[in-house]
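*Asks:* Listed next: structures, encoded as structure tokens.
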Structure P
Amino acid sequence: MTTGPRHAPAWFDISSPDAARARRFYQEMFGWPVNVLDESYALVGAQDGPPTGGIGQADATAPYTGIVVYFRVEDVDSALARAEELGGGRTLDPQTLPGLGRMAVFTDPDGNAVGLLGP
């Protein structure tokens, strides 16, 4: 189910070396409700609605740190291949997330991390 403009932002993810600090900061900054799943990840969103993003713990194996916006696409593998054809670099291989669909992350030619989210 896609709402809004084609390829509109669908999810955000904040990856921090100190996830607890990041959760506190964004809760206080924007008043975001945060549902901590475990010490490595928390969902952001209203209690009466679906989550709109997450805040996770970045460690030495994390594919990126910072904020990544995920854009909804019809086919994650095709969109990732297209990004690479256009000069982007693969950061996180496509993977399936239960209940969310498939996701991947690439960097654009300027090094910005960009996420893909699809069925």
Structure Q
Amino acid sequence: MHEISVLSKAVDMVEQIATNQNARAIEYMRLEVGELTGYLPTFFEEYFPIVTEDRPLFSHCKLMLDKKVGEGLCMDCNALYNVMREEGVCPKCGSRNKTILSGQEFKLIDIGVV
């Protein structure tokens, strides 16, 4: 369950940014999570209150998650497809030879501070 440690590092980063800006509170933090990362967004939602419980800046913070689809480009026929839905196999030609274009991201996109 890597989600807890990754979420904890993201919360640390947001807390540092907010502290550097002399913020009184963090209203929200938005993360982008690619479906090919192996991270389950439901775990981020479940553990966010636990990770932030002893951090006063996060007392009313909302976690927002943007889920990024895993897109692949077939290197044999140039078809663009959803890697997860198609289980890594090009639906046009059946090849597994692909370049991953998106879905491996885990990024802090935005935070709201007051």
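*Asks:* Thinking of P, Q, which structure, once FRET efficiency 1/(1 + (r/R0)^6) of positions 19 and 43 (r between Cβ atoms, R0 = 30 Å, to 0.05) is computed, gives back 0.70?
*Replies:* Derived from Q, not from the others.
*Asks:* When distance in nm of label points 7 Å out along Cα→Cβ at positions 35 and 75 is computed for each of P, Q, which one produces 2.3?
*Replies:* Only one of P, Q returns 2.3 for distance in nm of label points 7 Å out along Cα→Cβ at positions 35 and 75, namely Q.
*Asks:* Quick check: -8500 is what I get for helix-only ellipticity at 222 nm (-39500 (n - 2.57) for each DSSP H run of 4 or more, over all residues; to 500), calculated from one of P, Q. Which structure matches?
*Replies:* Value -8500 for helix-only ellipticity at 222 nm (-39500 (n - 2.57) for each DSSP H run of 4 or more, over all residues; to 500) corresponds to Q out of P, Q.
*Asks:* Compare FRET efficiency 1/(1 + (r/R0)^6) of positions 59 and 91 (r between Cβ atoms, R0 = 35 Å, to 0.05) across structures P, Q and report the one with the greatest value.
*Replies:* The maximum falls on structure P.
*Asks:* Volume of the Cα convex hull per residue in Å³ computed as 97: which structure among P, Q?
*Replies:* Derived from Q, not from the others.
*Asks:* Between structures P, Q, where is relative contact order in percent (Cα under 8 Å, 6 or more apart) highest?
*Replies:* Between P, Q, the highest calculated value is found for Q.
Just so you know, all these numbers are worked out from the coordinates, no wet-lab data involved. All values reported here derive from a predicted model rather than from experimental measurement. Cβ atoms are built from the backbone, for glycine too; each structure is taken alone.
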